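Got some structures for you, see below.
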Structure I
Amino acid sequence: MASLPDPTTAAFVIVDMQNDFIHPDGAYGRAGKTVASIAALPARHAKLATAMRAAGGWIVSTHFTLVPGRDGEPFISPHLKRMRPFLGRDDFAPGGFGHDLIAELQPSDLRVEKVAFSAFYQSRMEWMLARAGIRTLIFGGIVTNGGVASTVRDAHVRDFHIIVLADGCAAFSQSAHDASIAALGTISTIATVDEMVAALGG
């Protein structure tokens, strides 16, 4: 059973639950890139977010970002362009609808813009967590084998106490999700959303 000795030094890190990934009008929704396991996450996350807020914990949202160049076209890495050729102008643009956290999970206390899988890479995340006094990170979001796994591993080398939500993360294939949860179990505690809500007194 996962435990939280001091919820005020803990954060629910909501990885990339953005409109462009989740909302039907977002970039992935318009392209038909949705799966049931990802669509089921908002309701579970909302339950935990409510418990975190009631216990005095933090909500941290990470936001995958496509930085626009001077002509408005975003900088997209070659591997991502091959995987997701439908991405283009205005998708995941800072300040836009698609870039924002989905409405069901707002507001977050801290927002982290990220340009790669890991939310620690070239971002202010570590600085903000230190300023807030956060030492425990509870991870949920998408995708388990991408942004979640990379950020968890970077948190591990920074000596955070890490909890990964087995039913609070999802990927585009169940096998990728399952393999990632098994691998992350070597460096983190694996828990369910309901277990964490109970640990928070919910």
Structure II
Amino acid sequence: MEKYVITIARGYGSGGRTIGQMLSEKLGIPYYDRDLLRLASDESGINEQLFAKADEKLKKSLLYRVAKNVYKGELIPPDSDDFVSNDNLFNYQAKIIKELASTESCIIIGRCADFVLKDYPNVVRVFVHAPLEDCINTLKEMTGKPEREIEKQISSIDKHRAEYYKYYTGRNWEDAKNYDLCLNSSKLGFGKCVEIVESYLNIRFR
């Protein structure tokens, strides 16, 4: 099989990250999540904490939430006042995603990777979701936090992810047209989600 990339967008609490890790182990290919922030920091020389602060979130102002800056691939040079802007942090992160996709098979979690790699042929774009109640139960088992607190956290994080995705892609995060596979992890279970993605790879690329 040629090099391929699996991108996984995920609702908070749906298990998308866990499914990505399971796929990494099953397929024997690297898995990138927050590692992307460190790699982008190393590439740009910009402090990793700035990448972490802006990770899959927009600035809080209304202007940012309603605006769009669809990613086109340009980097802002170091002599610009906007070199450490959130937009340039995204640009460097996208540069790393493209470099990874060009050199190895891998799994990339979130960060608009499906859009960044839209012109790459060997990309499988996955969206993992689950009903709110199941996401709450999953996170409650993991954290022990009260249900109301978890529900508020899910709403906030998914809202940030949707706004971030809209800003940099011009698309709606939950739109099935953006993805090759939309998997309900509650109905299928994590193991079956992994099997479905692996079967899709075999059908499409072998």
Structure III
Amino acid sequence: MGGAMASGGEIHAALPLPASLRRRITPIGRKALEAAWAVLAGRPGLEPRIILSSRHGEYARTLGLLSSLAESGEVSPAEFSLAVHHGLAGLLSIVTGNRAGHTAVAAGIDSFGAALWEAAACLADGDGTILLLHFDEALPEFYGQVGGGSEPAQALALLLSAGEGIHLDWRKAEVAGTESAAGALLDLLAGGTDRASAAGERMIWSFRRVA
């Protein structure tokens, strides 16, 4: 699943990335940045705080680094510099000249919900606009037995601001689930329902439209 969405729920097609962002990023990283590029297009001067959420990050890159270290004892400095969990947020900030700062969230299957929680806190603290950038994909086959379950590849970007018509609730899950809140929110924003929920590993995330 790929795509992008602005704060009002309007879905945008992904736009081609500039060459400075295409270089040295993985396929899932490219989808994530294409989504962000789409929602930022046509908004010159906008510098939203970026909140990036991902369960595993660009783990194909990390696996390549670990394989290289095991085989030769060396790793590529360029690859290593992008292997940190917030690498994509840093790249996007540099290319767009965004000095608003960014936060990276990794909370297992609850990563997207936790990022929304962080976004709500930032908006309440006075940040005018938040770019929430979320992406995930299954771990490489090498880690298939320890990955905690498979998941669909997904990348989405949301521009969030205070006063929008979506209300978020959360409560502790009595039984661990395997659902990502990202899919539930997309169903709601796409107009298929007025309420949606997802049972994550630790939390149950619920969304509803409000007037």
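Values in this text are rule-based calculations from the coordinates and carry no lab data. Because the structure is predicted, anything quoted here is derived from the model rather than measured. Cβ atoms are built from the backbone, for glycine too; each structure is taken alone.
Can you say which of I, II, III returns 0.85 when FRET efficiency 1/(1 + (r/R0)^6) of positions 44 and 188 (r between Cβ atoms, R0 = 25 Å, to 0.05) is computed? Here the read-out was taken from I. Sorting I, II, III by relative contact order in percent (Cα under 8 Å, 6 or more apart) from high to low puts II first, with the largest value.
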